[in-house]
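Colleague: I've put the structures underneath this note.
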Structure 1
Amino acid sequence: MPLTASMSVAASGTLTNPLDLTTGSAPLTARAATTWQNGTGAGKADRMFSDRRQLLASATEDLDLAGVLLDAFGTAITWARIKGLYIRAADANVNNVIIGAAATNAWATLLGATGTITLRPGTAIGVTTGAADATAYAVTAGTGDLLKVANSGAGSAVTYDVVIIGASA
């Protein structure tokens, strides 16, 4: 099953300052975008996972990046390298979604062994590697393949969307 995928992270804005006779303006556009063709080397990806998931109050789950998650056709995915990651906490969440290293077999090449990111309701994070990057974020089956996702508190469930793009070798 060939894959063609793309991901971008962008920011734009204009800062203005009204002056006596004119208005100063400082526009900004910053964007990192990558398109991957089918394959496993630089500028290539051959595996993709996407899902909307829910965690009950105070619950956690480990997304196993080596052989447990299923693609859209029900085939187990084993990544060797993650090239794009997108996670978004639902607007309606009351609690935060915490992304970070699992207690054991942590996928630590993105956030380190103990790092976490807190996604407040409606917040998203996107990470994309450049087209020239063949290394990307390595996954080591059995010892470095678990990405932990947690509901930050009691009382209510959280929902989040996840997209993972990468290569099997």
Structure 2
Amino acid sequence: MKKGSNEPGRAGHGGVIDLEAYSAPSDVRLTAMEKYLGYLVRSLDSRINASFLRALGDEDITPARFTALSIIAAHPGVRQVDIARVLDIARPAAMKVVSRLVDLGLVEMHLIPSDKRIGALALTEKGHAKLAKYEAAVEAHEDRICSRLTKAERTSFIGLLRKMLDT
């Protein structure tokens, strides 16, 4: 007799598994999870990240690097600590993101004479050109992700996400 069952050859709470005639379930689904917002958002996030990497992976640009590049473009002189705060990542992680962008020739770091520990970040000429290319690729990637939504649904969905993130 197996643990969790009163019948010989059966297992699991209430004897739900017949060990003698066992075969693994052939169609495993997570439909029970589809009522949970967290599960659906995480699943969508996973798909979006995979699609993003297919769109820009050859460029060695991750979502975090793209976001940091966009922040630096919009705010010349921004510091690594600001990148960490906005991306909600640890300072060492932000340092790695920025260092990779510097290595790729997309960003320059300029030390501030009054405090040599602080680096003001700016895009290089190459960074500006590449960012325009990346933005076009990201827009195309997002169009693919949202292809099943009407324009109104997409606008509404983005509005709802923003509303939830503002809480």
Structure 3
Amino acid sequence: MKTSKLQGPAATYRHDDHVIKNINKEFRTRLTSGQRIADWLAKVVGSWPFIIYQSVVIVIWMTTNVYLTYKAVSDADFFHSWDPYPFILLNLVLSFQAAYTGPVVMMSQNRQNEKDRLAAEHDYQINIKAEEEIKVIMDHLVHQDIILKELIDHIEKLNVESPLTKDFHQ
């Protein structure tokens, strides 16, 4: 048998296209300073420490203003609250915060969606490449089966024709 006949599809396949890449690293390198700040702000605002800190500040704000209003009623010379009930200034501050953090969080989520789309496209490319390589491997296995069958047939033919086997079987 010739050696070229023994070489199957896997021997001639070339794996030149390297599809695998780090999407996270590639995506981070393309971020602008504003986008990095928006992502950081979304990360901070969407965390439990921020919610707890903000809740504590609101409770202190409201308690202090209620106390100052109460003391001002009983003593006219006492320092008056800066934001008496119904806490109009607090509502304004929280509305201002929501008006600016909402769009920033949405920008960050949109970027995350874009990153997810890139990752899905990357996975698709890897799957196409893997399918191509699996097909080559399967074709190569079929090629090996054919060669093994030819070898077994050749060995059986040699065993049948051999004078030693004729004497042995008699």
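What follows is calculated from the coordinates using simple rules that are stated; it is not laboratory data. Note that the structure is predicted; figures quoted are calculated from it, not measured. Cβ atoms are built from the backbone, for glycine too; each structure is taken alone.
Colleague: Given a value of 33 for relative contact order in percent (Cα under 8 Å, 6 or more apart), calculated from one of 1, 2, 3, which structure does it belong to?
Modeller: Values: 1: 33; 2: 15; 3: 36.
Clearly, the read-out refers to 1.
Colleague: Rg/Rh (Cα atoms, Kirkwood Rh) was computed and gave 1.21; which structure, 1, 2, 3, did it come from?
Modeller: 2
Colleague: If you don't mind, there's one more thing I want to ask. Using the calculated result -27500 for helix-only ellipticity at 222 nm (-39500 (n - 2.57) for each DSSP H run of 4 or more, over all residues; to 500), pick out the matching structure from 1, 2, 3.
Modeller: The structure behind it is 3.
Colleague: Just checking, which of 1, 2, 3 has the largest value of distance in nm of label points 7 Å out along Cα→Cβ at positions 21 and 141?
Modeller: 1
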